[in-house]
Structure I
Amino acid sequence: MAITIPVDGYCEASDVQALSSLWSFSATSTPTTTQVETWIKQIKAEIDAMLFRIGYLTPVVITREQLITTGSLVTRTAHQINDTTLELSATTMDGAVLAGDVFLITGDNQYYQAIDSIEIAEGDEQVDVHIWPPLRTAPAAGVAVTYSFLDQPENFLKNLNALGVAARVEDTAIVGSNIESESARTFRAQYQDAWDRMEKGKAVLIGARRVSRGSIGYGRAERMG
């Protein structure tokens, strides 16, 4: 059995293993790798049902633009301390810079975040990015810049799926005991906290498609009990 993301699950057995570090999964372990992958699918189905209730199309497939370059991404001009625009160039560019993407300038240990989204025409050679915080250094032209696109949705769902499964792993690993393990309680509390933040709008899956209000089965989220 294998997990196909995002069809079968939002995480893999190795992600659960990273949380439940005391246990090692195999064909003969308790639980087995096959059991863990089955739970991943089950918890993922629960997550999808809840996500649909609060307006997300499921399974969640993140479609997003990102900056694609050929050649090194560098500063196009000399900059000054406190500049709030990062002027960049490369041999060619395509895609987009989205608000939340991060830039790191060689020689400067401050991470700078794009505060606006910018579409880039295929073949362009430059882009000006509005950033926060203001520059703390004054890089010359031609200084290398490292770009990192925002991957919040994938990591959020991976962690949520893994937390739900990790709680089951802890319960199964102490089979024969009628006492829930402290680790299982912790994983369940973290799972519930993550879900509560998303349900209340405090955590948003950036780039995930919303369900049309005319879609069959769309409903308003309600807390039961």
Structure II
Amino acid sequence: MKIASYILTGLILASGPALALGPVDGEVGAVWWANEYDVSGDGGSITSDADAPGFRAELWFLQRYGVRAERYASEPDLALLDGADTSYTSLDFRWRALSLTENNYLALGVGWQQMSLDTIGLDGDTSGVRLGVDGRVALPGLFYVYGQGAYLPSLDDAPAIDPAMGRFEDLDGWEYEAGVAWNMAPFVSLRAGYRAQQLNFSQTGIEGLAPDTVYGGEANSEGFLLGLGIRF
């Protein structure tokens, strides 16, 4: 959570001098993500409502090169998972392969993802490179549709909180978000969309099982979101 705060604070502070540079624009905002959290695998499954706030900030230079930081979370309301943390923090550097206008573009990106997943019993964080794509298409009346996705090909292995539960290995994942946004005022935007995040994993070295036993599983957070942003 501290890393997310540092990233977002840095981008927000950067927006001040950026305004004086000329060909720079961006947005900072907050969302409410009404997500459902689900973890399933060979050992069983758990599903819970997990609504939580999220934060995002981005800058674009010359409408061509960009940087974006985001943090989303799932906060399950099950007593079994009380106090457990599930959060997704990312930092992306992006390049507009196609840039027609501010709200008509296709961009490619590369960045870094960090996940905290106490809810599956993972001790500490796991992180790794992410490859992304996103774009917008303008609609009449200051509206635009947007979509973004990322693939996480390899995240760090990590031990389980309970040593008897072994290690988490072969971690990878993906995410996507799609929706519609409205520039409702000169500096204010409103967005509504759907977001999904998935992590796949294998669990090995579980006490009491044969050494070569491997449990497979996945953790998902997905649901509708509503966000408000300040543009500059």
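Derivation of every value follows stated rules applied to the coordinates shown; laboratory data play no part. Treat the numbers as computed from the prediction; the structure is a model and nothing was measured. Cβ atoms are built from the backbone, for glycine too; each structure is taken alone.
Points worth noting:
- Test item: helix-only ellipticity at 222 nm (-39500 (n - 2.57) for each DSSP H run of 4 or more, over all residues; to 500) calculated as -3000, pick one of I, II: II
- Ranking I, II by relative contact order in percent (Cα under 8 Å, 6 or more apart), the structure that comes out highest: I
- Set I, II, criterion Kirkwood radius over Cα pairs in Å: the highest-scoring structure is I.
- Across the set I, II, distance in nm of label points 7 Å out along Cα→Cβ at positions 35 and 75 reaches its highest value in structure I.
- Each of I, II could give FRET efficiency 1/(1 + (r/R0)^6) of positions 131 and 195 (r between Cβ atoms, R0 = 25 Å, to 0.05), but the derived value 0.15 comes from I.
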